[in-house]
Every structure is written in C-alpha cells, then in structure tokens.
Structure P
Amino acid sequence: MLFNSLQFLLFFPVVIFVYFVLPSKYRVLWLLAASYFFYLSWKWQYGLLILLSTTIVYFLALWMDKINSASGKKVLLSFGVGVNLAILFIFKYFNFFVDNVPFLNLVHLDLLLPIGISFYTFQSLSYLIDLRSGKVEIEKNFANFALYVSFFPQLVAGPIERAGSLMPQLSNLKGFDKDKVVAGLKLIIIGFFLKLVIADRLALAVDSVYMNVENFSSLTHLLSSYFFAFQIYGDFAGYSLIAIGLAKIMGVDLSPNFRRPYFASSVRDFWRRWHITLSNWFRDYVYIPLGGSRKGKPRIMLNVLIVFALSGLWHGAAWTFVVWGLLHAVFIIFGVLFAPLLKKIPRFLGILCTFHLVVLSWIFFRANSIKEAWYVVKSIFGGEFVFSLASLDFGIGMPEVFLAILLIIGLVIFQYFQEFRSETFHKLMRNSFLSFCAYGLLFLMILSVGVLENKSFIYFQF
C-alpha cells in the first residue's frame, strides 16, 4: 500500500479516526493491527517474516535481561545479530553471493525481497545492542515491542528509529492534539509535493534515459544526472516527511532524516544531512566500534572504507551500490587527508564541488550495471557536447523538460532561503496568511502538475 495510492487515502483516515476515539489502553493494539494490515497489503508472507524477526528479538531481549553474566549477554546479543543478519542475507544477498562465488555451485533461491527488510532489521538490531549496553530499558509488553518494529508510517523506508526515542512514545500514545495534527498535515503536503511534483516528474526524463543510455547525447546524460540527484532527493525526503507527518498526527515524533543535503560543503557534511538516521546508525554501531577517529589517519581511512562499503551493500545487492558507497568513502578520505587546505575554500565553492561529486556517485546508484554507469560517465567527460534543443531529446517532450528544470530551480531557491536566510524564512512562515497561501499553493501544484500514477518510492527496494 503506497502513501500515494487511493487505498492509503481510504486507510489512513479510518486508522486515525478509530485511534482518536479509542481509549488510550487500546491504541497500541489498534496501531499494531493497522501496521500489519498495511504491511500485509503487499504480500501476506512479508508479515510472517517480520513477525519471526520480532519474536526472536523480543525473547532474546527477555533472556538477556534475566541473566547477569556479561559473557552470556554477549553470546545472546551475537546470536540475535547473527540470526537477523542471516535472514537479511538469505532474502537480500544470497543470489548476489551465488553470482559472485560461482565455484560453490549454489543455485538461486526464488525469493521476493520483502519490502523494508533492511529498515526494520536495523531497527531491531539497535534495540538489542542498546539493551546490552544499558542505553534502553527492557520492553516486556510484546505488543509495544512489535509496534516499535512495525509502526506503519516509517516501517518501509524509515526514518530508522532507536528504541530509546520511539518506544516510550508508543507505550504512552496521546490523544488528539490540534497543533500536532496541523504540523503533521503541513509536513505531509510538503512530502507529497516533493514526491509527486518533483520526484515523479523528474523520473519521466530519468527513466527514459536509463532504459537505453546509448540512445542519448552527452548533454542529455549530464542533465539526466542532475535530474536524478533531485529525483532521489524528492522521492526519499518526500517519503520521510510524509512518514514524520503521519506519525505527528498521532502525537509521535520521528527523527528528522534530511536537512538540505545539496547545500553541504563537504561529502562528510552531506552525510550529516542525507538519510541522517542511517548515517547515525552506521556511526554508532559500526564506525565507532571499529575505532572511529581515535586511532590515526590510516585507521580512519580503513574504517570509512568499511562503513561505506557496507552502506552501499545495505542499499542493494549489486556492484553499482558498492561502487557508489566506495566513491563516497574516497571523497571523505580525500577530505580527511587535505582538510587544512580544503578549509580555506570558500563555502560556495565547497557546496558546488560537493554537489557535483555527489551527482557523479548517483550515476552508479541509478545505473542498471557498472558498464552502463561507466558509459554515462565517459559520455559526460569525454563526449561531444552539442548545446541545442535537439540534443536534449529525453523522449518525453521539451515542455516536460523545461517544467522539470523550473521545479528544480524553485526548490533550490526555496532551500537557499531556509539555509542562509533562516530567520527571515521562519518569520514569514509564522505569518498565518502567508503560511496558508504557501501550503495552499503546494496543494494546488500537487493536483495540477503532480504525477498521480501511484509510482513506488525508490527506497522501497532497500
């Protein structure tokens, strides 16, 4: 069930109406039932897998809480991490492993990748790890814990929440709060604007190019690379804002996941602004345990390579994602090695360089193969640019192309004021009339130029 579907448009009002009229003690069970219905609407087998993962982690946590032996807790934690990663490996990476280790003569498994498995697996693992380290209290109520794993607004594509933040809120669900409902609706409008008006409209051009990259000019490849950078931002940031807004209507505050990433002045800064909850997850559970930045530059470089190789694999079982992750590792390592020199670069140039490094990496993320990505890169850097309208044939018509360019320019200007003129921006948004006009305009644009075709979100495949 997609957020941008008629089914969800019918589903959520029913869920929220019943949620508000129910006595508080029944709200957890209602949201748990709604979350499983939401997830089962894709494929009922998915529900069995998330229930299995939830049950394993729940009982392991109870066991860990009962024993006093540090070594025993460590064994149980290792078992829980191993089982969940094994499930993730079987469903997401086994066939990739078979393709790349042919001498084992293993056969492919005919399994569908469960939607959101990477997200809820990481959320479950963080609970076990934080419980072991004493950062969170044990949750003995199975329904409460199951809702933490399956909470439908952020189940499929995050934000990836921590038990210490989300679980207390789900254990003490609030009733109707006008201010939170209004704030949630505003976030949902912005989210749908980013998804339907920007991301899905840019997708028309990007998908056309990547269906057969050899049919397009160097200029088209370059522009489609810019388009995809804003497509994936609009798609994923849009999802995150919708999820945060839906939760806020129910009085639940989810973690912010994006903060104007294309205004980052370095690639390291980019990862403080892009998919923030995943970045924080890898920092806390992989980078810091590996030694973080405490053991000298050679160790920092190795740790960064490991983290971003894993981050690439987390996104998908393909070499294109691994290369994408490693490119970011190389960019960050370069920043570490030349930090004194790079600090002297004006922020504007830092933003411009960082943006283009990120765009370069997005080519590998979007391409269907390394060969295809390399073709696009060679076309951009070694091709012959012909600056004419005829060379910009995306196969979708020039009015669509110009509209996409105008939407990107509008988004950049809007976020420029958020980033560099924040006081003025927030002062204007506090004006009730201007705020009403702004959100009304976004809503009208969704209805008039939004792509209302139930296009899936990009991060659903991860």
Structure Q
Amino acid sequence: MTDTNGSGGPLVVDDPVRGLFRVHRSTMTSPELLQRERELIFDRSWLYLGHESELPKAGSFKTRTVAGRPLIFARDHTGRIRAYLNACPHRGAQVCREAQGCAKRFTCFYHGWTFANSGELLTVPGDEAYGEGFDRSELGLGEAPRLEAYRGFVFVNFDRGAVDLPAYLSGACEYLDLLVDQNPDGMEVIGGTQEYSMRANWKLLVENSIDGYHALTTHATYFTYLKDLGTDLSMGVSGTARQLGNGHGVIEYAAPWGRPIAHWEPRWGEEVRQDLDRLRDELVARLGQERAIRIAERNRNMVIFPNLVVNDIMSITIRTFEPITPDYMTVSAWALAPRGEAPELRARRLDSFLTFLGPGGFATPDDIEALEVCQRGFRTWREMEWSDLSRGMTNAHPGANDELQMRSFWRRWNDLITGAPAAAEPVPTPTGAAR
C-alpha cells in the first residue's frame, strides 16, 4: 500500500495560493485506504461513546460499537462510568447481548462465566477443574485503554499514548460549551436511538453534515413546506465557517427554520410563549446578553474528527457513523435536550428530531440519496479523478456556504494517512463567534 492515488500522485491537492483544494476519489473507494483509516485514524483518535445521562443510575448499561469493537458503556456499582470490551476473556463470546438495561453482573451465556458490573470475574462454573496458575484477578472484563469525558460527552481512545481529551477537542470545546450552557440543570439524551445505514463512504457524511451549500437545492421539498407555512426564506442559510483544530470544523448561522428558544408561533399557544420568554430571560441573566443571544438565535453544525456530528439546530442531534466497507456505513443518532424542559417544548424538539433529521424525515432521506449517488458516481474515479472543495478558499471570512470546514477535516485526514503536513489557511475569528 502506498500513500498516493495509485498513479504516484497525492491524495489531496492543497494550494491556498491559487485557491485550489481537491481530493482524489480513490479515497472514497479504496479498501486499502479504509484499512489504513482504521489503523491510523480510528485506532488513535478520541471517539464518542455516549452521554453520561444515558446511564442514570448504578448498574445502567448500553452496548455500542466503536471503531469496529463491541463495547459495554456502563456505570458500575460505585457510579463510575466504564467502557468494557464486550468479549469474554475465556473464549471471546460477547458477554452482554442486550442493547441496554441495568445489571449488577454480566454472565456469558456460552460457558457461564459471571462478572461484576465493576469488571471483576465473580464465578466460574466448575472452577475446581483449573490448576493453581488460574488467577481470577487476571481474567476480569477488559476495558478501552482510555476513557474521558467533557461536559457529559464520553469518549474512548484505543491509543494509550493519545493526548488528553480537552487538548484533542481543541476549539470544539467552545461549541460544546455553547450547547451545554443552554440549561443550568444540564442536558440529557432523550430515550430512543435512530439507526440506519447508507451505501456511501463515511467521509461523505462528514462533508454533508457541515455543508450549508447544499441545503436549498437538496432539501427543496422542505423549503417549499416552510414557504407554504409563511416562513421568510429570503436570507437562506447565512453565517460563518470555522476550523477548530485537529480536523474539527463548524458552521454557525441563522436559518429560516429558526430555533426553539428564539421563535414562537401562534399555534403553540400563550403558555409556550411564556416558557420561551422565561428561558431567554434566564439565559441573559446567567450568561450575559451577547452569549445568550448567540445560544438562542444561532444554529450550529459541527464535526468532531473523525466521526462525531453535533447539530445544534431545531433539535440537538448527536450522530456517529461506522465505516463497514469503502461504500457502506452504519449511522446512529440521539436527541439531546435540556433537563426539566417544558413538555410542549420537548414535544416540538422530538418532532423536529423525527420530521427533519430522522431517517424518514424531510432532510435525511435527501442526504442519503445525495451521498449514495455520489458513491455511484465514484465508480468513474479512474477517468474523473478529483472532487473539488475550493469554495471560499480565497475569502477572508468564509461563510456557511463555503468549504473551509471540510478542508479542515481533509487536512487532518491527509496528515494522518500520508504524513503530509497541512497547508496553512489562516482564517480570522468571525465577528460574534468569540465567547
């Protein structure tokens, strides 16, 4: 395997002087490159596991797959959050086969080995058959080498030598803070998971998730629906793009579909208006006018490298995706909401989570179709080798419809896969984006 496009050339062309940025389409089709991604990116990056609110009490657990590895995301009897490798140390069977629950212990159904929710091996059927070298203390559940959390978001890393999580998150911390600071009582994941798949390379979903340029065309049906409701669409998607370090990127913008805190509609009733007014007043009193307005009136789509998307828009969506083959991925998504939210606002949030961002909603089926037709188009990669991500590269202040945030991802990707240093594309902090 070489670090080139197969013809001896680069995988990424990055020329800020000419305002040119291109990605070779073999990056979307090559099994060899996917294997390198697994080894050099997914095995070494901080990867999202879950939110602490999903484990409300001691013994709570969820089973997840992260970087191809089955894990048990659990809270042990002391309240400590753990990330167990879901494989029995005896013969390798998955110890926990339930999607979620609450348990004091886990028992492997294959041979009956039983483990405490703190990982220790408790019982072994017929343990008298083992010799003196058999040491139970060495045969507890394995754990992910690193586990850290930031503001309730729990990550794992399979590289013991990785930098600490806050350093890795870099500028993304600012945007997670904006999200969590919406509520003085904290945030919680609402029960239920969206799970679906698409026949496209995982990096296409990275691009799509922070792409403001496609909204008006790809989601034309939704914008027609908004127009029929009397929504003013004249401003389109208007905002800024930022690179956040370590491959993370974000777009922050005003949008015609609004935000629950910022916009009230008569059909919601006077009680909802009062709830919204109370929320805005609380934000201003706690955080100050400037930060409160930013939280209440701006939308944010962020990618945390490599595969975590946090959309703080009509509803707050956490989305991760796992590459299975170069042209197939699985996707999981959850809704995040303020603790103690008024029932009417919670209902509207869930409605948006389903009707716009859900796998059967207005937006997601459009996006799946767009990415799958891109993947089919990539069958021509030998003849049409390059995809262009140069939009806004010469702009002093790139907007939400530009592609700076995608270039940030690809520069980090290229650095990790090929060792090529990233080109410099300094971008000043947009007005109003600072905390």
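Have a look at P, Q and say which one yields -7500 for helix-only ellipticity at 222 nm (-39500 (n - 2.57) for each DSSP H run of 4 or more, over all residues; to 500), as calculated.
Numbers: P: -21500; Q: -7500.
The read-out was computed on structure Q.
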* Which of P, Q leads on mean count of other Cβ atoms within 10 Å over residues 71-78, largest value -> Q
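Matching task: 23.1, 78 is the computed value of Rg and Dmax of the Cα atoms in Å. Pick the structure from P, Q.
Details: P: 22.9, 72; Q: 23.1, 78.
The read-out comes from structure Q.
Which of P, Q yields 0.9 for distance in nm of label points 7 Å out along Cα→Cβ at positions 287 and 303, as computed? Working shown, then result.
Working: P: 0.9; Q: 2.5.
Comparing all candidates, it corresponds to P.
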* Asked: Can you say which of P, Q returns 3.9 when distance in nm of label points 7 Å out along Cα→Cβ at positions 135 and 207 is computed?
  -> P
* Asked: If you work out FRET efficiency 1/(1 + (r/R0)^6) of positions 15 and 47 (r between Cβ atoms, R0 = 35 Å, to 0.05) for P, Q, which one comes out largest?
  -> P
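Suppose distance in nm of label points 7 Å out along Cα→Cβ at positions 127 and 143 works out to 2.1; of P, Q, which structure was it derived from?
Numbers: P: 1.5; Q: 2.1.
Structure of origin is Q.
Laboratory data are not the source of any read-out in this text; all were calculated from the coordinates shown. Treat the numbers as computed from the prediction; the structure is a model and nothing was measured. Cβ atoms are built from the backbone, for glycine too; each structure is taken alone.
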